[in-house]
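Just so it is clear, none of the values below were taken in a lab; they were calculated from the coordinates. This structure is a prediction, so every number in the text was calculated from the model and none was measured. Cβ atoms are built from the backbone, for glycine too; each structure is taken alone.
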Structure 1
Amino acid sequence: MDEMGIQAEFPNQGHGSLSEFFIQRPIWTWEPLRTLYIVYFFCYMTFIYIPIRALVCIPRCGRPRPSWSWKKSVMVSLIRSCTILICKTRIMLPGQPAVGEPKVRKSKFVRIDPKDVLPAEPEKHGDILRGELRRAMKLQGTKVEPTSGFFVAKNGEMAPQDIHAQPGERLLVHLHGGAYWLGSAQEHYPSAKFCRSLLDHVQSEERMPRRAFLIEYRLARHNQYDKGSYPAALMDTLLAYIYLVRTCGFRPENIVLSGDSSGGNLALALCRFLRDEKVEGMPRSLLLLSPWCDVSRSHSGPLRAPNHFSTTVLNRECDIIDASQLYRNSAMCPLLGRLPASEAYTNPYLSPVSLQLDPQGPSSTPHWGFEGFPARTLICTGSAELNAEQHVTLAYRMAEGTQRGRPICSGDSLTADEEAQGCSWRHQYPRSTHWLTLHDEALRDCTTSAVPPLEDREVVLDGVIDGIHIYPMFSWFEPERTQALQRIAAWIQASFD
């Protein structure tokens, strides 16, 4: 869809202050106001908010979801409040990945120098850094930088110190979440703990992954657009992936690529780049935990007229991430950098399931731009998530171009009885007349013109009733967490059968 069409539905699609995602630096980021606000926050939370929430959540009728335990209800509210504190004060933000080797206990740190991956002559870097990646690099002024990662093993085990793959070794490659401006791959962060727990559940067989590699990509920062804004994270992830394949010797067909939240978005972008530019082989399988697959507001609706069908509205009190403009713009403003807001709606590398993608372009039905993706995909979601609808859209769009035509539903099978086309393109969500006309023409063209054949891919949508954002990563969200880990482990094992 062209920018003028988006402008009619979603105003302020320009750069900088003309972007709907623009955000001024909060006054609470300046000292001494930051310290005063933090003191106020902890006093308020300790003496007022938490005691009141604890009392309100004693009866089930006072909990965001009646099925939740008292502990789940309080923890969800507490974490959501802490995310607002981070947005207002910008404390606890990790720096860019360290150049030096960090202290590790049971993981193996790996520093990846671009010289080990890219051609020696800078003028030949375009052989790998091309296409969409090169376009965005030029617009942002992004440079190639060294990156890093960590090998981890099961809980209680030391990661092997040899970075090279054993013959036929399988590997889990994980991309951490954090809305592109939070999080880390280091061993004490939730993503590393999740990988260790998942490896605990995978059967100890020679053909199963024995270790995981977490990529430490650059993070987006306000007013430092050449440092970590899109496509810096994609560039780092691509270099790390090529390093694992060419230097460490892991074969693409032996790799399970996974990501949580924004890491899921990044995993989808990496697969798209590998498909488009063919610089390396596609990983065997794709595991997505609550992927942030629409960074625009196409599902939730414009600020002036939010879509009341949207889970962003329906679940605003039920998830650990906040539905406010402050939270979204705190992430989107540094992520887009010098790019206009319209990129969030029209660029499938950023929003692969945006409802404003060109219905007659590469992301049109029936493949929706996912042809050539990994043969097996598992998408984990929960019905209490803000972004639950995005995950349903993603699953049905990825599956529409397959021979089966719809995803396999596992877990609580939340959408098993839903109409497939309705889930893939969202009839009940507002579109311009121009978009609807183009979409109908694209549907007619599917039956009259040459389109890529339906593929033998498998897409699984694993849904959990009342599950929150990335719930498999929280030890207090039981028994759903353990049950999800068991299903994921079984899916990984089936991938290599």
Structure 2
Amino acid sequence: MIISSPFFLSIFVQSSNNQKPLKNLYLKYRQEVKTTFELALPIIVGQLGIMLMGLADTIQVGHMEDGNAAHALGASGMANSIYITIAIIGYITLQVVAPMVSKAEAQRDYSHCHKLLKASLRVAVLMALLCGTIIGLLAWQYEVFRQPSENERLAPGFLYIIMVSILPSFIFTATKSFTDGLSKTRVAMVITVTALLLNIILNYFLINGIWIFPKWGLNGAGVSTLFSRIYMACAILIYVYRGKEFKKFFEKKEKWFPDSWNLELEILRIGVPSGFQGFFEIATFSMAVVMMGWLGVYQQAAHMVAINMASLTYMASTGIAAAGGIRVGSGLGLRDRSAILRSGSSALMIVLFFMGSCAVIMFSANDWLVSLYTKDINVAQIAVSLVIWGCFFQLFDGVQCVSLGILRGIQDVNIPTGITVFAYWVIGIPMSYFFAFTLKMDAPGVWVGLTLSLVTSACLLSWRFYNKVKLMEL
């Protein structure tokens, strides 16, 4: 189905319509793939760094020395699922600023770039207050999720701690969108990698109470995440406002409270529907965590291991999607339909190659990879079966992720949001419940439903991109 998708057909359509030699078309695609990859690579490394913080928490919590690792894994998985389900709206809302900054820089409107940075920081504070309040309320009423007793004891405290970290995390994301839009993607990458190292070191001391530090267990991992995110926000703000390469953007002073809030409203107009795309996807996977809790503590812990592994490759896909969106937005600014198609197709080619390679690795080494996460034999046996399903569905996960990114590049957000609702909540959740509980497939049944939702989303969104570009007026 993927092989016959429209982005391969677009290559031949362009060749036919433009009457250019196939060699010239190949060279154009090769250059576009190279450009997109070079733009995406630092974003990917940065995104992986963020995910590796979660991986470090999972591995280090999974190796706790008090015999409570399985319960702590399940609780951290549930708490992180609640957090990201809400916070994803803010993260993606802020990410739409990157193409806006890129467009302004191309027009040499440096003052507008500064205005966009200030506007995105104001939106970051607003979104942090809203999302943080919702997360706090869910932590307060955690019993509504009907989780095992140990989960209900451990998860709320951890959730309160990472709730506080949402403000520095959003500030970092807003500033990162500014630097990414200027194609200075290495800035956030370096800061993220150093924050990862800080997080691992703090985890080592605070989870198990090494040296003079208290033994906080799961909450120690939360405190480590909080301090790492504060460092990230401070580091990127200092770098941007003190760096010589950014001086030209700040020559004209901008008020913190502007006379008009049009830019903030524009960010919210494009960003919030995009944020809800992520919300409906993440909410689906969070509901999967809840269903795993209904099945048992070992199933939930195994799901945490497998989904964390799959999430690593997904975060790489978001980097490719971000780069693809910027490149597509550039083509839109030039009113060049062929450039838009070429940029979108190149991003999809990259993600298919990357996710396919990761699937082969995960399938070949699933036992060893799972052993890195947990020593619990009951958890490991279930996790291995889930990782095998993950090899299949991550291919479609990559396609749907990049399709959403390139659709944002052409500012098409409303219909794609409807597609995500249909794929995840009409197809995904009901099918997960049906296979897991009605057909009694247990934990793998939940992943069958998730796979079906991703297949649906990937096919519909990729079709939407090519159909939209074909019909849009330039």
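Here are a few things to note about the model shown:
- Test item: mean projected area of the Cα convex hull in nm², for residues 175-454 alone calculated as 15.6, pick one of 1, 2: 1
- Entry that produces 0.90 once FRET efficiency 1/(1 + (r/R0)^6) of positions 47 and 399 (r between Cβ atoms, R0 = 25 Å, to 0.05) is calculated, selected from 1, 2: 2
- Value 13.8, calculated as mean count of other Cβ atoms within 10 Å over residues 239-246, assigned to which of 1, 2: 2
- A value of -28000 for helix-only ellipticity at 222 nm (-39500 (n - 2.57) for each DSSP H run of 4 or more, over all residues; to 500), calculated from one of 1, 2, originates in structure 2.
- If relative contact order in percent (Cα under 8 Å, 6 or more apart) is computed and equals 23, the structure in 1, 2: 2
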